[in-house]
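Every number here is computed from the coordinates shown, using simple stated rules; none is lab data. None of these values were measured; they are calculated from a predicted model. Cβ atoms are built from the backbone, for glycine too; each structure is taken alone.
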Structure I
Amino acid sequence: MGTPDFAVPSLDILIKNGYEVVGVITATDKMGGRGKKKVIQSAVKRYALEKGLKILQPKNLKSPEFLEELESLKANLQVIVAFRMLPKVVWDMPELGTFNLHGSLLPKYRGAAPINWAVIKGEKETGVTSFFLKQEIDTGDMLFQEKMSINENETAGEVHDRMMELGAQIVLKTVKAIEKKDYQLQKQDDSLATKAPKIFHETCEINFDQSSKKVHDFIRGLSPYPAAWTSLDGKTLKILRSTYIEEKHDFPAGKIVSDGKKTLRISTSDGFIEVLELQLQGRKRMKVFDFLNGYSIINT
């Protein structure tokens, strides 16, 4: 069960290692594109179609029709990667149980956006955890964990791309261990738990009245999506890549300082954010040099 591209390597690795995938459960198709006239299929569905796998796209995970069809598949194990919360009747169905792959070192960063929040908080490492499901989200007994580093200038998107490959390896390791009944469960220490709630557009607005490092981490933790933003000439300006400079100055926080040719800096409480890539509302993503070549910046 899964929806975005993060889940595809995990499905692929099971098929390549000879496991029988009796069905794939993914999100329903959506309408998107200009005018919302184009049918958008999930990354998992597109992969499943290529492989000729049975696909289920339930709107309601508790509907009798879906539950009957799911039970008819007679799966002895269910694997969840980047899917929505399941009712007990679903995750309790297979004889070997249901396990989930989560993009953090649980119990840290429980919730919908663990990769984003780990980067926003300036963590130097993160990882993946496989665990058996229970009713409370991301709280089940852990099977395996694997750590990975986060580089100082790495974006959430870059961490995501590395993590989905690492996650696939842990999914395969977990399936093999469950198959052989060769694993030891480890309970999570709730006292160490932190949250990674869903991120909304309004919470992505940049507060420059804090340290340059915190602003830099905020920017890369939201890049490339949904993207940290500020305003420029009444338009939304997404900042997608940056560096930071710790330097004394007399500017108020949020002051734009640019030579109009190559550099665009924004002041913080202890220095500057140097913008490297951005996207102004109504325009495409571009490097600062290209942006300044066609846009006149007035230092505000």
Structure II
Amino acid sequence: MDTVIGVIGGSGVYDIDGLQEACWQAVESPWGTPSDEILTGVLDGVPMAFLPRHGRGHVHSPSTVPYRANIDALKRLGVTDVISVSACGSFREDMAPGDFVLVDQFIDRTFAREKSFFGRGLVAHVSVAHPTCTRLSSACIEAAEADGIKVHPGGTYLAMEGPQFSSLAESRMYREVWGCDVIGMTNMPEAKLAREAELCYASVAMITDYDSWHPDHGEVDVTEIIKTLTGNADKARGLVRRLPGLLGSRREPCPQGCDRALDFAVLTAPEARDPALVARLDAVAGRVLGGARGS
């Protein structure tokens, strides 16, 4: 299989020097309209696809991002590996603004979002015990270190609904009682959907602030976040620029099994499956459901 790298991130992250054959294209999805058109191109011989999570101009809040359409659209473009780049707050003194964290665990506190491609008429259960891909995360860590970025290899991400930031009591609970490391609003259900779509997924969390728990920093200041985010975007471009060389153009099966997550996940008997839902899942689950994409 050929490697196709997908990057979900904010404005600026997709402005990569050396991206050839760059073209914005609309991708139709049965799960709705993706956040934006997707920028496709080739970097160092490896096809890439860049999707602005909130849309250009930041038109989607964390709750209105069309997560299912976004993941489905990337799968339709042949993406094999998804790198999520997102801003987050830190619950750890040593995880400072400007640092990157390669998240390896999540606590999902979102409640206003569709979290699965499956449902009534076609039931499936995938494992997200280890929700990010170790191989892909390791490549991101190597890329960050090579670019001089301070990166933390592992951390638990608290996914909140938003769009408001945490209260002081919530921030203290997430930090002191639940043991979380960072907090953000967008990696869930994105990571769960990527697993259902059998895509390797890595989460690059770019720290912009200390949330509201830190006694010396007070409440979250959006103006300060934007300043830090601008610098982080420069670092993220450097990280992404190195990934084609690390991942290579030819791709072996994922050692963790991310690309085979649906092997034993579908429970609904073939004769009981909803044909309309089967049709919507042609890209996400065609490999196990049959049809052109599963043959």
Structure III
Amino acid sequence: MRIAHLITAYKNPYQLERLLKATYHDNSDFYIHLDGNVDFGEYEFLENMNRVFFIKNRIKVVWGGYSFTQAIFNSITEILNTGINYSFINLMSSQDYPIKSISCLYEYLKEREGYSFVSYALPDKEIWWKETMTRITSYNFNDYKFKGRYLIQRIVNQLLPKRKFPLPVKLYGSSCATWWTLSTGCAQYLVDYMNSNKKLSNFMCYTWGPDEYLIPTLLMNSPHKDSIINDNLRYIDWSQGGARPKLLTLSDLSALKECGKFLARKFDPELDSEVLDHLDEFIHVNS
């Protein structure tokens, strides 16, 4: 079995280097989507690392825009086009870090080949959805760089009818749905579906934060739905509220050790690098 780790990055190349070293495994490869807004020269040294590849079709990502989801689909396509027989594609950001040994994750996935790990909730089951439906019903121009776009966005949303999701399906998603581990069968289904449904991709271009609901919605309404496990295998702390998860520090170490997950996010060494040192030691002792 082989795993393709897909990592999105936009800052701090040395934090990314540390993640690559921490998640190294003989049966895995790394594919880095470097935000198109970032100078590649700062990251070029990482090409010298074993089994590290950079996605060629880079996207200039805008936070909250469809551009991030498009970057993921582009990256999945490049990975699938390598012809390498991967069993899983595991999506991380450069601010993720393992909290168990990568060998443990590998063995866990090896016993569950054919399954995918995505977190989701139905619209009537989580308060997140009540605060999120405007992402679908309103126009959003985040990805478009023209003067006065937010004023025009406001006028458009006042004058035009509310938008409707262009598929007659149940919606699935959550604040933790962005990060996942997919079988390559599911990954292939996703890119094929988006490539053959231009109406859907055109709709998504004007939505906010589609990374938190598009992929689980497509998979849970697909022939693959019975292979989807509602668990993304990651520890993410949303206890502070707002649009971003808590940055994890040494004060979170006990929770990280006891949560039973394999990966966690988000970390920032400029805020606290000591927590990563302790995680390295914890993983070494328990490997």
Looking just at distance in nm of label points 7 Å out along Cα→Cβ at positions 88 and 272, which of the labels I, II, III belongs to the structure with the highest value? I
For distance in nm of label points 7 Å out along Cα→Cβ at positions 152 and 216, which of I, II, III scores largest? III
